[in-house]
1. If we compute distance in nm of label points 7 Å out along Cα→Cβ at positions 312 and 584 for structures 1, 2, 3, which one ends up with the highest value?
2. Out of 1, 2, 3, which one gives 64, 36, 28 for Cα extents along the principal axes in Å, for residues 128-247 alone as computed from the coordinates?
3. Out of 1, 2, 3, which structure matches 1.00 when FRET efficiency 1/(1 + (r/R0)^6) of positions 104 and 240 (r between Cβ atoms, R0 = 41 Å, to 0.05) is calculated?
Structure 1
Amino acid sequence: MTNDIALESPQQFSPPVFLRRNKFDYESTYKASIENPLEFWSGVAEQLLWETKWSKVFEFDPPKHEWFIGAKTNIALNALDRHIVGERRNKVALIWSGESGPENYVTFDRLIRRVSQVANAMKSIGVRKGDAVLIFMPNVVEAVYAMLACARIGAIHAVVHETAGSRALKTRIEDIQPKVVFCADASYAEATHFPMKSVLNDALRACASVEKIVVLRRQTPKLRLSSEREVDFYDFISGQSQFCNPEIVEASHPLFALYTSSTSGKPKGVVHSHGGYMVGAYYATKFLMDIQDNDVLWNCFHVGSAPGHLFSVYGTLLAGATILMHEGAIDYPSVETFWRRIERHGVNMLVAHPSLLRRLRRHGTEAMKKYDNSTLRLILTTGGALSPDLHEWAQREVVGKIGSVVEAWLQNEIPIPVIGNSLNFPARVGKVGKAMPGAKFEVRNLDCSPVSPNQEGLLVLSHPLPFLMKTIWNNEERYAKYWRHVENCFNTGDLATRDEHGYFKIVGRIDDVMKVSGYRISYAELEETLCEHPLVKEAAVIGLPDAIKGEKIKAFVVLRNALGVADALKAVLRDYVRHELGALVAPDEIEFRAELPRHPDGSISHSTLKAESQA
């Protein structure tokens with residue numbers, strides 16, 4: 001790829017001087033981190049608790065990379081235990097709010113007690129180090145309890161998005177083979193509920209690995225438990241000891257698997273480890289974002305996403321700050337509830353997908369001006385491109401001269417911000433930012449040769465990071481493919497440009513994966529599902545630009561019989577996809593066709609469909 005992109009002269013926003021409290025110099029820090037990455041990362045790791053220190057910082061035998069060799073720790077020890085022995089014991093660690101108004105405040109002391117009860121309950125039924133646990137819950141405190149409890153006993157958790165359909169949930173359960181599943185009866189948004197338990201019932205019909213289903217029942221009357229495997233969440237933990245010693249594990253021991261879509265249609269479980277992920281999460285929150293003890297961070301992503309793991313659980317707790325977690329729509333019953341929540345809790349940092357800012361902009365600033373949001377000093381967006389006009393609007397209208405709006409790039413495979421903006425150099429609208437300290441990225445042509453500044457190419461990581469994915473669950477061969485394109489480099493799968501000043505712009509995915517509201521969705525998985533509907537002969541899907549979600553899904557469908565095409569039939573197919581894969585995957589547009597365009601080899605030409613749709 002050699003398409004020249006004109007050098008932009010974008011507007012710059014420099015963070016206010018009084019926000020640069022950590023006062024490190026980006027250029028010198030970055031240079032030192034690249035010249036001596038082992039010293040850099042070991043220096044970060046030294047600030048955390050380790051039962052046993054490492055004998056060697058790093059080994060690399062592509063595609064395998066190992067960090068903090070010989071070290072033993074537990075991420076829960078650092079996220080919880082080290083706080084309750086000091087002045088943070090009675091500090092609020094987690095605030096939960098729902099649409100209907102109730103709130104729940106959880107101190108660090110209460111958090112470790114509840115986590116310990118869940119951990120002890122799991123141990124009582126035989127869950128041990130190395131066992132897998134699946135969590136299918138909305139943004140509720142019980143999901144955080146379950147995640148940290150798994151970490152505490154050395155079990156591996158996989159969190160699935162609350163709107164997943166039964167097929168999507170089933171494929172993930174079949175892949176990770178969990179011993180226990182945590183779920184909720186329902187999730188709530190815009191005064192309606194999504195029946196999560198019935199979705200799980202469909203997914204579990206043929207899954208024999210699951211020995212216990214722990215159900216958080218919130219509906220009235222309470223959902224009836226219909227299987228001997230099922231138990232109420234609070235009955236499950238009732239009577240359990242409120243302290244559980246953390247299982248000390250190797251730094252390389254798996255902590256969680258993040259499931260992401262792929263071009264094959266089969267979801268892949270990207271595995272991350274206790275030691276490496278912990279070091280990266282601590283560095284990103286404590287130093288790059290400069291989170292302070294008295295900060296309140298509101299993360300608007302679902303807890304099961306990569307930003308959710310980082311900002312709603314591990315990173316923010318490692319930094320000793322307070323998490324605000326909300327369930328439901330951010331602007332229901334009106335956008336005033338959003339700004340009222342910012343004021344009420346004195347939110348200092350907001351983490352969101354750009355679509356949330358677009359949603360707020362649609363409402364205008366009248367409601368915002370009724371409330372005091374002067375505590376809000378940082379808005380971090382991730383999961384999609386932050387357009388220049390949206391960036392300028394948020395900087396001017398929301399944070400003004402007392403805050404900063406920045407963008408960051410991460411992915412399930414690298415679940416910590418590695419390209420973006422710290423508070424130590426200007427943000428440029430239209431660019432995601434610079435490589436963060438420790439992260440060495442290159443932009444290459446598809447033939448592996450380097451590209452010139454401002455030319456589009458493949459974004460590759462040329463030196464492993466402690467928090468780079470360790471493997472893919474039960475699929476080492478699939479993991480090895482990430483390293484085959486450019487020798488000894490990790491292929492991110494994204495196209496990017498980098499200008500003369502080191503600022504990157506992410507252009508999009510190189511594979512057949514869409515990014516809708518920050519979540520990766522596989523073309524192949526959706527097409528395969530549509531084709532299994534009895535009315536459908538053939539289907540193809542594409543992603544199209546969308547002002548709200550980043551990308552929207554358009555499906556092209558060839559029917560088996562020439563039925564009268566009607567909107568009702570489109571609704572039938574959307575409902576089918578919602579049931580099988582979840583609401584996020586339901587096509588925004590469906591177009592019926594007599595046939596689909598093809599390449600000479602007979603495969604469907606997605607590029608033709610996209611060109612026709614954008615004409």
Structure 2
Amino acid sequence: MNSFFERRYIIAGIFITIFIILLARLFYIQIIDDRYELYASKNVLRHNIIFPERGSILDRNGKTLVQNVPFYDIMVTPNQVKPFDTVEFCHLLGIDKPEFYRRWAKAMKYSPSLPSGFEKQIPAQTFASIRERLSEFPGFSPVTRYLRTYPDSVAAHFLGYIGEVTDRDIKRYGGYYQPGDYIGVTGVEKSYEAVLRGQRGVQNLMVDSRNKPKGHYANGLYDTAAVAGQRLTSSLDITIQKFGEQLMQNKVGSIVAIEPSTGEILCYVSSPTYDPNLMVGRERGNNAAKMYADVYNPFFIRPIQAKYPPGSSFKPLSALIALQEGIITPQDTYFCPGYYKAGNRRIPCNNGEAHGLVNLSSAVAESCNGYFSMVFQRILDHNGTRQTEATFANWRANVNKFGLGSKLGLDMPGESRGNVPTPLHYDNVYKHGGWHSSTIISLAIGQGELEATPLQMANLECTIANHGYYYKPHLIKAIGAENVIKKEYTQRNYVGIDSTYFEPVINGMQAVVDRGTGIRSKIPGIVMCGKTGTAQNPHGEANSVFVAFAPRDNPKIAIAVVVENSGEGAHWAAPIASFIVEKYLRGSVSSRESGITPEYFENANKLPDLSYKIKERTADSLRKVKRDSLLKHQNLKSASGNGKKDTANKYLAVQVKNKEDE
């Protein structure tokens with residue numbers, strides 16, 4: 001009897017212990033350890049990302065440059081897929097079975113449990129028919145995204161384009177982006193990505209064991225709405241932007257126009273350009289490949305990346321420095337016999353023209369190489385020839401103040417510094433102490449190693465128009481409804497030249513248009529001050545350059561135009577600049593005494609002969625195939641022994657010959 005009671009207590013104790021253990025485990029699972037809650041929630045909850053619309057971009061007058069159009073991606077989560085009719089699914093998407101399995105393998109490699117893109121960029125009309133049947137294929141779900149559309153197909157280099165994120169983008173942004181997301185790749189889309197992309201939303205949906213939706217979790221209490229990206233207002237004027245692109249058709253070069261009183265960029269043309277709509281949609285890759293193969297490189301952003309010798313547009317700068325340092329006066333004269341002799345070198349004036357007695361204003365008006373060579377040599381020899389290097393360093397520092405030789409801080413990626421050579425450069429070329437003012441005299445007329453971007457040239461004109469200062473150029477003037485001009489864009493950047501010294505230069509620039517080399521571009525009723533330039537080019541004709549601002553009093557626009565390989569600045573760059581200036585100031589272009597018309601320049605073809613680039617590419621390709629063929633030959637030789645030497649040589653000869661024939 002006692003034994004029976006003892007066994008009963010033992011058995012009861014065992015059951016009680018097991019019950020306590022189960023209770024403790026249940027408490028741990030439900031209260032302490034949240035892993036099981038997560039596992040359960042994954043089985044019943046689906047977190048759908050709601051992608052916001054990117055912010056639109058407007059011109060300075062509120063006209064739309066870029067907006068959005070919805071499209072759809074089909075996402076797949078492999079471990080949620082049930083057996084289905086793959087043939088019917090392939091037919092629905094318009095793909096074949098090999099392509100289906102390729103995409104399936106890619107999705108499995110990415111993650112069996114996470115969604116990834118299976119079919120991308122489906123237009124709304126096409127998706128309407130797919131949506132009706134998508135529920136038949138568990139594990140496949142749609143996601144709404146937005147692509148860009150460009151109503152006027154202009155300003156491609158300013159706007160840039162978006163593309164899918166790369167692994168590098170994902171890493172750089174700390175996992176904010178996922179594969180299949182879109183990000184700004186170039187232009188304003190890239191530099192203002194954080195503003196344009198908006199904020200994602202999340203829907204927490206409940207599903208049953210068959211993955212069918214059962215409504216919002218907690219009645220949507222924990223859902224978040226997507227917030228659209230903010231609108232950007234640019235400084236561009238779409239009217240003159242479109243006009244400028246028309247004028248630069250079938251030409252290589254750039255137009256940059258700036259408002260001197262603010263630094264706002266009004267026109268930003270890079271030619272050749274492209275339709276930004278080509279960088280949207282399923283054909284984007286094919287279109288991009290064609291443009292990358294184009295010898296004229298339409299993706300190259302010439303306003304800020306192309307570097308040209310500024311030519312005669314640079315001439316007044318050294319004179320202004322010399323005036324400030326008291327080395328010359330506006331009244332100092334120079335007799336021009338048609339050339340300038342620097343040491344044993346002769347610097348001819350344009351076409352060998354003898355200008356006779358000139359002062360600063362008339363030298364600017366007649367673009368006298370001799371006068372500005374004289375000024376440059378006086379500056380460098382001012383402290384004696386033994387101090388040339390130190391004096392040149394001081395001259396270079398003064399040039400840098402005008403924004404040359406350094407980035408201007410544009411709110412766009414990819415800006416070039418241009419080039420103002422350093423004393424070290426000449427020490428490396430000529431050895432220390434082996435160069436003097438006569439050695440580098442070509443800098444006096446904007447040639448030699450001196451290089452500037454069109455943006456820097458236009459900014460130089462702003463400085464002259466403002467009598468000694470400029471505002472940093474910028475392209476965005478407002479985000480949303482707020483003015484967001486950065487403080488650095490509202491500050492005056494003084495170049496260290498007294499304002500009174502600019503008048504003789506401006507007098508000469510007005511004379512250039514009124515009666516000098518730019519007379520064909522004179523605008524009736526508008527006083528435009530300009531400077532033509534003919535910058536030497538190692539391949540073909542010189543680059544046509546023209547810089548200007550207008551009107552003379554209270555200038556509203558400063559401009560730089562470069563037309564590559566087209567000859568003198570007066571023939572091509574100057575007329576194009578005058579059309580842009582008048583269009584901006586008046587809204588239309590009047591008839592000119594010279595008879596020039598915009599239609600003539602729009603229809604003219606000045607594309608340079610770039611056959612030398614094609615030859616360089618062909619030569620590189622031939623060198624590569626020869627190198628590859630030699631490696632194959634060596635492999636054949638080592639594999640077959642010396643007895644197969646003739647066969648390998650024949651193989652090499654055939655491969656090279658075939659490539660040369662191509």
Structure 3
Amino acid sequence: MRVALVVMPFAAVDRPNLAVGLLKAALRREGIDCEVKYLNLTFWRLLGSAAWATMAGRLPMTALGGEWAFSQAFYGERFSTWESYEREVLEDPLWGVVKADRGAIRAARAAAPGFLRLALESCDWGRYDLVGFTSTFEQTLASLGLARLIRRRYPHVLLAVGGANFEAGMGRPYVEGFDFLDFVSTGEADVSFPALCRNLRAVKAGESRRLEVPPGFLHRRNGSRPAGRGPMVRLDRLPTPDFDDYFRAARRASRGRAPRAGEPGRPWLMLEASRGCWWGAKSHCTFCGLNGSTMRFRAKDWRRVVAESDELLARYGAMPLQFTDNILSMAYFDDLLPFWASRPGEGEKFFEIKANLRRRQVELLHAAGVRDVQPGIESFCDDTLRLMQKGASAAQNVALLRWCAELGIKPAWNVLFGFPGEPAAAYERNLRIMSQIPHLRPPKSCALIRLDRFSPNFADWRGRGFTAIEPLPAYRHVYPFDEAQLVELAYFFRYRQPGLDEAVRRGYALERRRREWWARYESGSQGELAAKPHWQGGYVLVDRRFDRPRRARRLSPRALALLLACDGPAGRRQALARAGAMLDGGDRRGAGRELRRLVAEGAVAEIGSKLITLALLPAPEQLSERPPPGLSAARRA
């Protein structure tokens with residue numbers, strides 16, 4: 001029994017694919033020969049790094065640019081041309097693509113047919129009993145294109161597809177619409193796919209006369225009948241992923257090229273510590289379409305995470321670890337993170353985190369080697385955050401961004417707007433806070449919310465204030481299906497809601513601010529806002545934010561104590577009490593007046609009922625080495 005697993009464009013080229021790495025290792029346990037073909041790397045070389053970076057990283061997914069390019073290779077211009085696609089999709093004012101990025105789509109369309117021929121000829125696919133394709137985001141039409149070519153040349157080879165694009169009911173249109181597909185996995189395949197291969201081997205060896213297809217697959221014999229749900233995967237029983245094929249392919253693909261971020265010469269190692277979302281199980285964020293059928297949170301034992309990380313690093317060399325977890329397990333603050341923090345020279349890591357962490361937890365992340373995080377910030381308006389069911393406050397979001405800046409952690413975050421019922425004041429609040437924190441890392445985007453399948457907004461769109469939904473127009477240019485089939489396979493939907501036009505108008509102001517902020521950040525000219533040691537003793541508040549007059553003033557013990565007291569969100573009385581506990585008796589007078597001054601200067605922000613310091617604060621060791629006179633306990637509350 002021989003199996004090939006294929007990773008097609010537009011999967012990222014700077015990291016191995018975790019899903020196929022796990023499946024290859026699982027098949028090896030079964031004694032089944034498996035190879036992984038990273039054909040996304042081939043297309044990256046063929047297309048060129050600039051066009052690839054646009055296609056794989058910059059284009060909005062709502063335009064389905066990569067899928068359209070390969071749909072043209074699959075169907076030709078029977079139902080979509082460049083002119084109609086550009087007019088109806090790329091020029092859409094909400095979900096389209098800027099003109100500067102459209103050339104990459106045309107380049108991908110031109111390269112797609114030759115790439116598919118090259119992919120077919122690059123390998124004797126007839127050697128395999130089963131060829132499987134993984135598809136998340138924009139890999140489906142490229143996978144279908146190669147699968148059809150393999151079926152035509154090697155009719156005996158069985159073909160399977162799986163991944164997020166076929167989850168739950170989304171898989172049925174593919175069984176009905178593409179008769180060369182034999183199996184479609186509609187959920188987690190860690191157990192079901194090895195079982196399928198094991199059963200195929202038994203049939204091939206004559207040990208069984210009838211193929212038993214495990215739950216979790218749609219297949220030709222049962223057509224569009226429900227696939228059933230495969231067993232819930234127990235993560236600690238999974239093997240360590242096998243990425244050997246990726247690193248061999250990456251070395252070949254990047255030969256002769258200077259390594260750059262986002263390319264195979266500078267890869268990330270992919271692994272997981274958990275699946276599902278513990279917050280979503282309690283309060284599913286209304287816009288989030290992740291974990292459609294697998295919301296239940298499951299985390300590996302922390303010792304297993306350590307062992308697996310060490311094994312991968314020993315096998316493939318030192319490189320950053322990217323954890324695919326949707327949310328970091330809070331239990332890891334008690335065991336995994338302290339263990340990593342106790343080891344000298346711990347390598348760099350990425351995690352998605354919840355935004356309402358405390359400072360000591362963020363400090364522990366840094367000590368454990370976490371240098372990149374994706375916190376679910378999304379807004380600086382408490383009313384909007386409640387509509388999202390985020391379980392965090394705007395003040396907590398600001399605190400997290402500032403702590404990350406102080407500690408050297410890079411947060412990747414966004415601002416979302418356009419929720420039905422979102423107050424007009426939300427845009428003003430967001431813009432006001434964004435204008436106060438240009439010294440912190442800017443958001444990657446300020447965007448109108450999408451309506452994603454599996455999200456609460458999708459599941460109850462009428463109840464949540466949407467008046468109409470339909471698949472985004474790009475789907476009609478990718479698939480020649482009727483509306484019912486498109487509704488079944490689409491993940492992205494467009495919508496109407498009463499405040500949409502006003503949301504778009506107001507949202508443009510946020511995006512303009514973000515672009516200016518990002519340009520300043522990339523050029524290093526965003527300025528600073530920080531409490532810094534003064535050469536004559538004490539501390540000085542330095543304000544060089546790019547869009548306001550530069551100034552600096554010596555901080556009194558009262559002012560410094562108040563900045564420290566508002567290190568985390570605090571009510572006014574709480575902040576004054578915290579500051580008073582740090583000050584000698586005589587310095588407590590006038591604290592209220594000093595606090596009003598700090599707010600007026602923009603060194604402290606008043607967000608709802610909470611105060612939060614915006615200025616970067618001295619590190620604890622700095623305060624210990626240079627204790628300000630008048631502070632009896634120079635510490636953060």
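A short reminder: the numbers here are calculations on the coordinates, not readings from a lab. Every value quoted in this text rests on a predicted model; they were computed, and no experiment measured them. Cβ atoms are built from the backbone, for glycine too; each structure is taken alone.
1. Sorting by distance in nm of label points 7 Å out along Cα→Cβ at positions 312 and 584 in descending order puts 3 first.
2. The read-out was computed on structure 2.
3. Structure 1 accounts for this read-out.
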